[in-house]
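Right after this note come the structures.
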Structure P
Amino acid sequence: MGPQKAPNGKNLAVAIPAAMANRLAYYKGENSSGVLAPRGWNCFSTYGSNGASIFVTPDSIDPKAFFSEDWKGFPGEAIQLSRDSGGTSGRFEVAEVIARVFPAYKTFVQKVIAEGIEPASDFPFGPYPSDKLTYHGKNIVEFVTPANAHGLGTDSLLEMNLSPIEGVAVMSGSDPNLTHLSARVPATDSDVVRFIVKQAESEAVASKD
């Protein structure tokens, strides 16, 4: 449907320490989920049949560069929160993450492979060797992708660099759907990442679809 105007802001209560309130802001696109990120950053949202994503970075995001074939991703600090629909073209992204970290949903991956649209080699089973995973049930996993390593953190538009990427992946709904957060912030803001992760996790769990 083309470009959308930025939505009007609405007050939102989030469970973070008062001392963090002046360091974080809540960013949301018209069609995307919302995400906490350092105050004063810039955001850009995309949406389509596969789902929606929001990107928050210290620098402004040029839409023309973003959609250019030459653009590879965010080389520095950035936060990406994506919501992929397992009932649409987003099922391929959903299946890739399921194969890595959600064995309870393995049947879904097998169904996607059986379609024959993408080869089975696109859906390797088992976690990335370098990722540190912390499970909270069969459908939630928090992760840390180390510096200079591929992992759940770089299964996004964040390129690997000298800093780690933290985040969370949550399965929900019957399709199923995937909420996937990848966050890389300056070292001076490293203490806020756990609140960013927990807020995204909480909203994904509360979602009914």
Structure Q
Amino acid sequence: MSKIKSVLVIAGFKCETKAFLQKEASNHDFILALDGGADIALKAGIVPDMTVGDLDTISVQTKIKIGKEKLFKVSRQDNTDMEKGLDFCKVLKPQKITVIGGVGGRLDFTLGNFISLFNYAKYFDIEVKSFAYCAYILLKGGTFKAAKGATVSLIPFTEIKNITLTGVKYPLKNESLNLSQRGVSNKVLKDKFTIAFSKGKLAVIVFR
């Protein structure tokens, strides 16, 4: 098998169109469904390369269509299907993970999934994507493409040390961000922006 550079993770929240899912699937090397996310994938005409989870929400029909060889059951109940799936991704060792359908629906699932992503950001680049936005899970900075005039928000999950933000209407230079609204609703000036910081856990959300 050739090296897998990118994995599309399809979770169980029904939130995206068939066209959006198909486009994202075509841009990734490996499709990983999380439990009932396999039903969502098949309805969009996408056959997962593997389905991981405790397999308590996937339908019987989907199990049959996918086949036993593409089902990986993890029975432990002290972690979520998202964590089970990302543990599986650690074995694949991709450069990038894109998560679709992991946020929305129940608030506890949404917050739990989102926060748990930071535990895996040291292994691969992680983005949470939908038709409306793309959220980057960051332990370090980078340069990000965005349409001119796009709204970008910085959501710190811990204190962010020595942050510098350029390419936006309201830049920052070697400052600190706490758990507040200060980073919300900025504007991209051209077609990209850059973030650098020395320490912290930061979600960067770019709205389409």
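Rule-based calculations on the coordinates, nothing more; no lab input. Keep in mind that this is a model prediction, so the values were computed, not measured. Cβ atoms are built from the backbone, for glycine too; each structure is taken alone.
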Checklist entry - Ranked by FRET efficiency 1/(1 + (r/R0)^6) of positions 27 and 163 (r between Cβ atoms, R0 = 35 Å, to 0.05), which of P, Q sits at the highest value? => result P
Next on the checklist: Of the structures labelled P, Q, one was used to calculate distance in nm of label points 7 Å out along Cα→Cβ at positions 99 and 171, giving 3.2. Name it.
Outcome noted: Q
Checklist entry - Here percent of Cα pairs over 30 Å apart has been calculated and equals 18, so which of P, Q was it run on? => result P
Checklist entry - For which of P, Q does mean count of other Cβ atoms within 10 Å over residues 59-66, calculated from the coordinates, equal 13.5? => result Q
Checklist entry - mean projected area of the Cα convex hull in nm², for residues 51-122 alone was computed and gave 6.2; which structure, P, Q, did it come from? => result P
Checklist entry - Ranked by percent of Cα pairs over 14 Å apart, for residues 3-74 alone, which of P, Q sits at the highest value? => result P
